[in-house]
Structure 1
Amino acid sequence: MRTGILSMQQITNYGSFLQAYGLKSILQNMGHDVEFINIVPGRQLPQYRISRLHKIKLLLNRLKVKHPLRQLRYTVNLHKRFNKEFKPELGVRAGNSDGKFDCVVIGSDEVFNIAQKTWFGFSTQLFGEGLNADRVISYAGCFGATTTEILKETGIDEEVSALLKKMDAISVRDENSMKVVRDLTGSDPVLNVDPVIAYDFEKEIRLPETTEDYLLVYTYPGRMRDQAEIKAISSFAREKGLKILAIANYFDWVDEVVTPHPFEVLGYFKKARYVVTDTFHGAVMSIKYNRQFAVLVRQMNSNKLSFLLKQFGLSDRIVGSLSQLPVILETPIDFAPINKLIENERQRTGRYLELWCPADPK
């Protein structure tokens with residue numbers, strides 16, 4: 001069965017790579033012949049229009065650090081590795097495949113999020129339009145910061161509603177996305193976990209060679225610059241005698257920065273003594289590998305990140321006050337019920353995909 005995945009695989013982001021690889025692997029293990037479909041850019045909405053200087057502004061923001069040239073080197077190296085190594089290994093190619101697909105799976109990640117400035121803007125393709133397939137479904141799609149109210153404010157709520165209603169099945173990964181789909185279609189979507197949780201990665205994971213105990217900081221450029229956050233993390237690490245290690249992005253207050261293969265990122269999480277993160281997939285990988293972790297929730301990812309923690313009974317990992325950070329990190333997590341939930345969710349993933357995108361359509 002020829003199956004296409006329409007996702008964020010072109011983004012230079014470890015979480016995007018891993019969720020795309022995980023979904024591809026699940027489908028391949030079911031017997032599908034899987035190809036990635038690249039996003040066709042749509043129109044730029046006035047509220048989220050990208051200026052000509054957008055990329056320059058993003059870069060300058062990243063370089064607002066003590067040693068900007070070091071950050072620039074890490075940024076260039078990360079993009080170079082993704083474009084030359086990781087994306088080709090994932091199976092990402094320029095252009096799109098010709099011909100018809102038996103099934104197209106949209107997702108995962110923020111495929112439905114229009115409330116952000118992106119190069120592809122509001123692409124109706126991400127809502128199923130123009131896909132040459134017998135069946136179009138989503139898997140663990142996410143509206144991110146987009147709410148029903150924002151869709152109405154932008155004037156595209158009826159358009160999105162009509163597109164969603166044409167899809168054969170809709171699967172989302174968070175509460176806000178469920179509400180948006182319910183508001184626009186009158187029907188409840190299926191709730192599924194992100195592919196990084198649904199796929200085990202046991203054959204792919206690469207453990208780092210380091211023998212030192214470390215606290216892993218997993219974030220994006222431009223974040224964790226608040227001096228109070230830095231002081232809280234650094235003080236805890238010093239008290240525990242731990243090295244502070246960051247992935248891919250330079251921070252002058254950490255001890256080491258590495259730019260590993262995505263499968264080695266999983267390994268760094270698995271071997272970490274503690275994890276401090278403010279990203280969705282940082283929390284996902286902490287849960288997946290049963291790490292002691294704490295989460296700084298940002299406004300931009302509050303919908304998906306807060307629900308993820310609530311879903312796994314881990315809302316107490318959210319750092320409400322920085323004085324709580326040591327207590328949160330040192331409070332043991334009972335992972336037995338969490339691991340059982342993960343296994344149940346993996347089975348639900350299989351049942352959903354087998355129902356709506358069977359390898360043998362007969």
Structure 2
Amino acid sequence: MPSPAVIVLEDGVTFAGEALAGSGSVGGEIVFNTSMAGYQEIATDPSYCGQLITYTFPMNGNYGADADRDESGKAHARAIIARELTNYRFNRSSRQTWLDWLAEHGVLAVTGVDTRALTRHIREKGALRAVVSTDVADVKHLRKSALGLPVMGGLDLAKVVTCDATYEAPAPEGAPAPDLHVVAYDYGIKRSMLGYLAGCGFRVTVVPAQTSAREVLKLEPDGVFLSNGPGDPAAVTYAVKAIERLLGKVPVFGICLGHQLLAQALGMKTFKLKFGHRGANHPVKDLRTGVIEITTQNHGFAVKDESVPDAEITHVNLNDGTVEGVASPSRFAFSVQYHPESTPGPHDSLYLFARFRDEIDRFKRGGEA
């Protein structure tokens with residue numbers, strides 16, 4: 001039977017619902033995602049470490065769940081919040097229901113919430129700390145608990161979600177025989193990223209977030225990939241130092257947190273967005289070609305729009321003008337803020353994985369176009 005649940009934000013605003021999976025009290029930064037599908041991929045994305053996810057699409061769970069859709073080895077969302085959580089399995093590739101999956105992964109799942117009002121509040125006030133509880137009804141107590149949670153600014157969560165040791169990523173079925181070697185930094189890497197890299201003919205070695213540039217170069221990579229991940233990029237200083245020492249020695253491609261870290265290594269700064277970008281429908285313009293891509297996004301921080309030597313801004317978000325891509329052609333480095341692996345989301349940006357291979361080929365030719 002469902003149990004009453006309450007959501008209390010740090011500013012005292014309260015929302016009521018029912019818990020259909022999990023119990024107890026959990027806290028974190030409360031955010032919202034506008035994707036219509038991909039709820040399982042979102043919940044298992046390490047970039048959501050320390051967060052409570054509000055799904056804006058009214059129905060959540062209608063096509064079930066399957067282990068093949070997991071983006072990592074566990075759920076990273078501390079709680080999920082929806083208007084209507086269903087327990088259907090209306091998809092032939094789903095081997096279990098969404099609620100069974102959530103219960104199995106220990107995720108507190110709350111339904112019956114006015115997610116429209118909650119989302120509008122977050123947009124107005126910003127991403128706030130919050131506590132979701134099924135066993136405490138005292139709003140003042142829960143608000144005090146929310147105020148006691150760490151703020152996302154200044155948090156290094158890459159070292160929390162990264163792998164424990166270096167490993168060779170298995171190639172998915174049907175991937176071509178690899179002819180190039182890429183070292184991928186795991187700041188919270190998604191499995192789909194590894195699959196697309198393998199699909200481009202890369203053998204991928206995954207290394208922990210705190211691996212030095214010297215250790216990476218000893219692996220003799222043809223390129224270095226900087227993954228997505230959670231937390232404040234300004235707090236991941238060890239990664240920035242490593243990237244600085246890799247620039248010009250090997251081609252570099254970054255996504256999301258990897259993009260922010262590369263931008264810092266190039267001399268740019270980052271800042272926290274009011275409520276972040278999370279969804280599968282964000283328009284981004286490539287300033288070099290004029291092409292507009294519909295992209296998948298999941299980030300709470302962004303790169304400042306500023307001019308630095310030997311670097312250029314290549315992409316901008318058409319919703320708010322924030323930086324979505326940077327490049328340093330002379331140092332064979334480029335990155336994007338959005339998620340070209342698109343899980344979930346449109347496939348407009350998949351070409352970027354092939355572009356990484358092209359950049360490696362250009363490096364091997366001595367920089368010739």
Structure 3
Amino acid sequence: MSAPIAHGLDAHLVVDRGAFRLDLRLQVAPGETVALLGPNGAGKTTALRALAGLEDLTDGHIALDGAVLDRPRGGGRWVPPEHRRIGVVFQDYLLFPHLSAVDNVAFGPRRRGLGRAEARALAADWLGRVGLGDFGKRRPGQLSGGQAQRVALARALAAEPALLLLDEPLAALDARTRLDTRVELHRHLAGLAGPAVLVTHDPVDALMLADRLVVVEEGRAVQEGDGESVTARPRTDYIARLVGLNLYRGTASGRTVRLASGAVLATSEALEGDSFAAFPPSAVALFRSEPDGSPRNTWRAVVAGVHRHGDHLRVRLDGPIRAAADVTPAAAAQLGLEPGQEVWAAVKAAEIRAYPA
């Protein structure tokens with residue numbers, strides 16, 4: 001095992017739960033926010049619980065600012081959750097229902113040894129920082145979802161955590177409250193001295209709040225990088241669906257990529273070997289008959305489904321190249337699109353991005 005890094009979070013999380021195994025390496029620098037993004041059941045929350053000390057490691061290690069918190073092998077060490085200097089904001093906030101907002105926030109400082117008056121003064125200050133200075137006497141049942149989220153954040157930060165963990169912190173909010181709270185949460189994360197780990201399945205939350213994304217599928221990291229690099233070059237179908245791209249894997253030879261189906265896509269980049277090819281649904285044009293003109297990629301397809309997608313209609317296509325296409329309602333009416341109908345699909349080579357697999 002490599003030595004823990006001197007500052008920030010250094011973890012190798014190995015957790016076995018029946019047939020499922022989480023095997024995830026994670027390093028987060030001070031002041032950096034990393035988002036664990038992935039589908040349900042990928043292992044994101046298991047990773048967060050392991051960091052918090054609520055899930056036992058099978059193997060690996062957790063070190064924070066050079067101090068080992070969990071290492072089941074090689075001598076063994078385990079620091080209980082209450083001694084880890086970790087702040088956690090859970091999806092349902094888990095505020096103490098019998099305590100006022102100010103006493104909820106004061107809970108962490110009191111556990112650190114501060115007197116009641118000093119802890120409550122610190123809690124009142126933190127409530128002011130999150131815009132709830134006038135809500136200190138209210139209990140959780142008297143708060144809105146957005147207000148409860150801010151109290152939970154203030155409670156986590158008032159404890160002066162060396163690491164902040166956020167488990168789907170915006171999932172329970174309505175759309176308007178979520179938008180406002182996301183902006184406010186981003187401001188607090190930007191001012192955080194220590195590392196932060198955010199678990200989410202929402203790509204907007206991940207892109208807006210995190211400096212770096214770690215995409216987790218089936219217990220492993222499948223892609224990692226900043227938001228721009230991950231969304232521009234997805235490496236799994238899950239990521240491609242999140243960012244709205246048609247994604248294919250094949251073998252490149254020059255400016256073509258041969259797919260497993262035998263279909264060939266002409267692309268704008270020249271590559272060799274295992275490659276991905278991706279293009280947005282908006283790049284797909286549909287025709288009643290084989291089109292003339294410049295598109296180098298044309299194929300016969302069958303309409304598998306049509307549904308509304310924002311201001312457009314999303315058309316699912318079956319055939320040698322299964323794809324999604326976006327068309328206007330007027331174009332759909334002109335083509336008479338309906339499931340089972342045969343159409344021609346076309347994509348210009350310039351619209352297809354190819355990159356190494």
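Name the one structure among 1, 2, 3 that volume of the Cα convex hull per residue in Å³ of 137 was derived from. Present the calculation step by step, with values, prior to reporting the outcome.
Numbers: 1: 137; 2: 126; 3: 170.
Corresponding structure: 1.
One of 1, 2, 3 was used to compute mean count of other Cβ atoms within 10 Å over residues 41-48, and the answer was 26.4. Which one was it? Intermediate values should be presented prior to the final figure.
On the way: 1: 13.6; 2: 26.4; 3: 22.2.
Matching structure: 2.
To test your reading of the models, identify which of 1, 2, 3 gives 11.4 for mean count of other Cβ atoms within 10 Å over residues 73-80 when calculated.
Numbers: 1: 14.6; 2: 21.8; 3: 11.4.
The read-out comes from structure 3.
Read-outs: derived from the displayed coordinates by stated rules, not from any lab. It should be emphasised that the depicted structure is a prediction, and the values quoted were computed from it without experimental measurement. Cβ atoms are built from the backbone, for glycine too; each structure is taken alone.
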